[in-house]
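All of the numbers you see were taken from the coordinates with simple rules; none came from a lab. No experiment lies behind these values; they were computed from the predicted model shown. Cβ atoms are built from the backbone, for glycine too; each structure is taken alone.
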Structure 1
Amino acid sequence: MHTAFISHPDCLLHDMGAYHPERPARLKAIEDELIASGLMGRLERHAAPLATLEQLKRVHTPEYIASLAATAPSTGITYLDPDTAMNPHSLAAAFRAAGAVILATDLVIGEHAENAFCSVRPPGHHAEHDRAMGFCLINNIAAGVAHAIQAHALERIAVVDFDVHHGNGTEDIFRDDPRVMMVSTFQHPFYPYCGVAGRSERMVNIPLAAGSNGTAFRAAVSECWLPALTKFRPQMLFVSAGFDAHRDDDLASLNLLEADYAWVTERIKEIARQYAGNRIVSALEGGYALPALGRSVTAHLKVLSGP
């Protein structure tokens, strides 16, 4: 089976302004590097569908979804907070991004793909059940997790989040759900200034100090994530794949390299092989230094699509 690569042209049309770091060029940088590396030919491409309202209401309130639709402008840009904005194409892009993770879930559970990567935007892990924040409108990974639970009756799902920012939205949605474990690393103290107080056996959130490198990251994974995941025995893993902890990304202050992303992907595959029938769905979150983003996603996908 192949690794599925899921995206959609609508995700390129969401634009929060010429100087916003979360920009359409991110997806082009990923595709350019995948083509240059020769890896794109090993992936099976799929177009992301639009998530349905029913699917989104599993993780967001009906009032919040209605407010997004009401806020979407017909022209120009409307800001939801100082960092997060919508243009006339943003709502469709957000529905496609969530739809990509839902499709990936169906492909992997249905054994039509061994695993999947969703090259989509806007990202999602900051979106809480009733509000947008941190460049995120819909929580894409949460939509996939809820679909795996509701449509496929899975009982133990792990979310792995290595973005430089804590995935507060994912924690908000699943904090009280015993079927979901979240393991994460993030720079702390740093936006969104949470994650430490909410730690538990199922919310294994490991803060890293500014300046931390791959050694600290790998220690957190080996000493904290892997024992927790082994104890939980997840039936499927979802990855909030943010690459903004890279050394070259100047929006934050961690110092990971492509080799660290390849290494953690290998650890994720090992857990999936042991407990989850190899089932992994990964979705793009952060990563704003374009050359580093392209190289990092390629390193991630080389491992995902390899033996």
Structure 2
Amino acid sequence: MIEARGLSKHYGERAAVTDLTFTVQPGVVTGFLGPNGAGKSTTMRMLLGLDRPSAGTALINGVSYTDLQAPLCEVGALLEARAIHTGRSARNHLLAMATTNGIPARRVDEVLDIVGLTDVARKRAGGFSLGMGQRLGIANALLGDPHTLLLDEPVNGLDPEGILWIRTLLRQLAAEGRAVFVSSHLMSEMALMATHLVVIGQGRLIAETTVEELVSAAADEHVLVRTEDVPRLRARLTGPGITLTSDAPDELVVQGLTSRDIGAAAAELGVILTELTPQKASLEEAFMKLTADSVEYDARGVA
């Protein structure tokens, strides 16, 4: 389990993180979201003991990372996949990490197989593509078979097959009872990968919730209706709290009624519907709405 309790970090007069409190439970993938400059990387660095908090505590399994007896075997981290000795082969890089942490050499070959780098294990890491380097960084995080994982942008540089692979892997690791904390700017992928979310903006907690709850709470649902008899249906679908909009002559976007209500009204009128589709907002739409006041770098209105 990962716990941030009143976590703050100041760089001079600038507050990067302010009074941040959240929990990452084992058994689920928890997504870490926020606009650029929100403080995500700073928070992860404090959790891993790389930055000292100005206030508050960062705990992993109840203790500070610096007090863990075997850090690599308890916490796997990916903050910068390319932070490797470029002259070493992938296998030698992992072997050096394993040797200095008391991890059996056989584990090196196991993680190389898990991340799909067995065939290039003896090639120099400096010649790896971005995606291959990312896989090596993930292998390094898995090396100690840790119960807790912190991954910053793990899908960066991966192709579609690689993105599917990391999504499946992280969900599998969580299903094994591990705590998985992962940041990403790819909202569509986070919606498929994560169950819980921690959302921050300008260094402060905005929401700690589930993907489903965030989408439901932050976005309006509507129903897309298509018919050749829009005027008659429009006249029937009136009332308090109902909003009707249209972008085409044969289309209505209805808010405030369910598809069942609309279908019943159309049947009463004898109106034939060619489409009746409930539309749920995406995680991206919910995230943009939730963090609209916390965006540090906003390009809207720039020519």
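Once FRET efficiency 1/(1 + (r/R0)^6) of positions 20 and 284 (r between Cβ atoms, R0 = 25 Å, to 0.05) is computed for every structure in 1, 2, the highest value turns out to be that of 1.
Of the structures labelled 1, 2, one was used to calculate semi-axes √(5λ) of the Cα gyration tensor in Å, for residues 60-155 alone, giving 22, 15, 11. Name it.
Numbers: 1: 26, 14, 11; 2: 22, 15, 11.
Checking each candidate, the match is 2.
Comparing mean count of other Cβ atoms within 10 Å over residues 236-243 across structures 1, 2, the highest figure is found for 1.
Here helix-only ellipticity at 222 nm (-39500 (n - 2.57) for each DSSP H run of 4 or more, over all residues; to 500) was calculated and came to -9500; which of the structures 1, 2 was it taken from? If you can, show how the numbers build up before the last one.
Values: 1: -11500; 2: -9500.
The read-out comes from structure 2.
Can you say which of 1, 2 returns 76, 48, 44 when Cα extents along the principal axes in Å is computed?
Details: 1: 48, 43, 40; 2: 76, 48, 44.
Traced to structure 2.
Say we calculate distance in nm of label points 7 Å out along Cα→Cβ at positions 108 and 124 for every structure; which of 1, 2 gives the highest result? Going through 1, 2 one by one, distance in nm of label points 7 Å out along Cα→Cβ at positions 108 and 124 is largest in 2. When mean count of other Cβ atoms within 10 Å over residues 100-107 is worked out for each of 1, 2, structure 1 gives the greatest result.
A value of 0.00 was derived for FRET efficiency 1/(1 + (r/R0)^6) of positions 52 and 260 (r between Cβ atoms, R0 = 30 Å, to 0.05); which structure in 1, 2 was it taken from? The read-out comes from structure 2.
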